[in-house]
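Presented below are the structures under discussion, each in the form of structure tokens.
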Structure 1
Amino acid sequence: MSDENQSKCRAVCLISGGGTNLQAIIDNIKDKSLKIDLISVISDNPAAKGLQRAEKEGIDATIFDFSSFEDRKQFDQCLEKEMVELDPDLIILAGYMKILNSSFCNSFAGKILNIHPSLLPKYKGLNTHQRVIDNQERLHGASVHFVTSELDDGPVIIQYQCNIENNDDRHTLQKKVQQGEYIIYTKAIQWFSEKRLSIESGRIYIDGAPLNEPKVIKHD
């Protein structure tokens, strides 16, 4: 590893599926708009396309096949042990579909970021695009937050907002939101890597000042 990489924020990415957010992170690292050292990509799903994305770029890719473990406890213990050995500065969840247990969250408190396709705290969980349409919402988007042991919980750092048009379905809405995800996740990761973003006693600070409300980027 070069001296330049040694000084960079060392990050690990957890994925379960296609890895489109992972690809956006990789692309931003390559064009130098994101200055982190992505040391490993880990997936609980051996068929995750994101693993191929990592391998193509020469990034260490590791599979923790959930189905090969005796039970959830063993899986959680092995994942946490692996992360302790890697000792990253930052853990990036990019479409990771397993809920991290309280031991993992406590061990890496303040170092785990997640992106969720809704304007949290609204619409936690799955199928957010269809749910906002069904409820006739006019706004939708995505949120980047620090991770706690509660599902899609934890203080929100930045959000992307877009309008829901009358002709939108869950597929068109997903595409809109994903484009925003790539923008806000990159911003949050870069702030963290530059030590501009932190969390203390459950409160977010950016550039030393408390963040009272999430920063918002709106779709043009």
Structure 2
Amino acid sequence: MLQGEHLTLTYRDGESTLDAVNDVSLSVEDHQFIGILGPSGSGKSSLLYLLSGLRRPTAGDIYLDGRAYGKMPDRERVALRRSEYGFVFQQHFLINYLTSLENVMVSSPVQDKAHAEQAKALLTDLGLGEKLHRFPYELSGGERQRVAIARAMVHRPRIIFADEPTGLLDRHTGLQVMGLLRSYRDQGSLIAVTHNPEILTEADLVIRMRDGQVIKVEDRVARKTEEATA
């Protein structure tokens, strides 16, 4: 479905250069949960931005269903992100003057009653049914992140990209948030970037990064299959 081939992202500062991502290749299948794990500065977030089309690679290309991002006009690439992808970041990026429901509706493909009911149902499923009309400043950190998750899910994207989605949350709330994100595998794929291996215990594939490079790939589905047949 989604494939990155020999991706490199180079930052330049005067005469010096830094490869935030250095020759990384990666494939994402339907309904797959992929974790990208590494310390701060390892290049994991930069790789997510490349895969999602938020940044252009210095070298290499990304393909969705065989179509290369690099050959798409900017307008087409933006439309692809809006229709096919959902985003959850460490900062929730909610709009303070909009209610929880209105924040979710920002990502809805159509602003009509049917989609509003869908957004209400999604927020209710996430435990926010009584806070549809609360503003972000009236919610806890975990509640705001759940609104952000609903916003990412409301248009039923093929892939949700989550960049340190639990980084500002306590352990209990963080595990709850990851449980909500993992549940999306029934509808699409999840790519989660983190420095915390605890939230990737149910990932199908864990990619460990350091200094912009992949240092280890753990295929946990294959390992579980081998263990079951041993």
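A short reminder: the numbers here are calculations on the coordinates, not readings from a lab. None of the values given here were measured: they were computed from a predicted structure. Cβ atoms are built from the backbone, for glycine too; each structure is taken alone.
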Inset, instruction - Kindly point out which one of 1, 2 the value 28, 59, 14 was derived from, the read-out being P(r) over Cα pairs in 10 Å bins from 0, in percent, for residues 147-186 alone. - result: 2
Legend entry - Read-out semi-axes √(5λ) of the Cα gyration tensor in Å, for residues 51-130 alone, computed value 22, 17, 15, structure in 1, 2: 1
Inset, instruction - Have a look at 1, 2 and say which one yields 49, 49, 33 for Cα extents along the principal axes in Å, as calculated. - result: 2
Inset, instruction - Of the structures 1, 2, report the one carrying the highest value of relative contact order in percent (Cα under 8 Å, 6 or more apart). - result: 2
Legend entry - Given 19.4 for mean count of other Cβ atoms within 10 Å over residues 139-146, calculated: source structure among 1, 2: 2
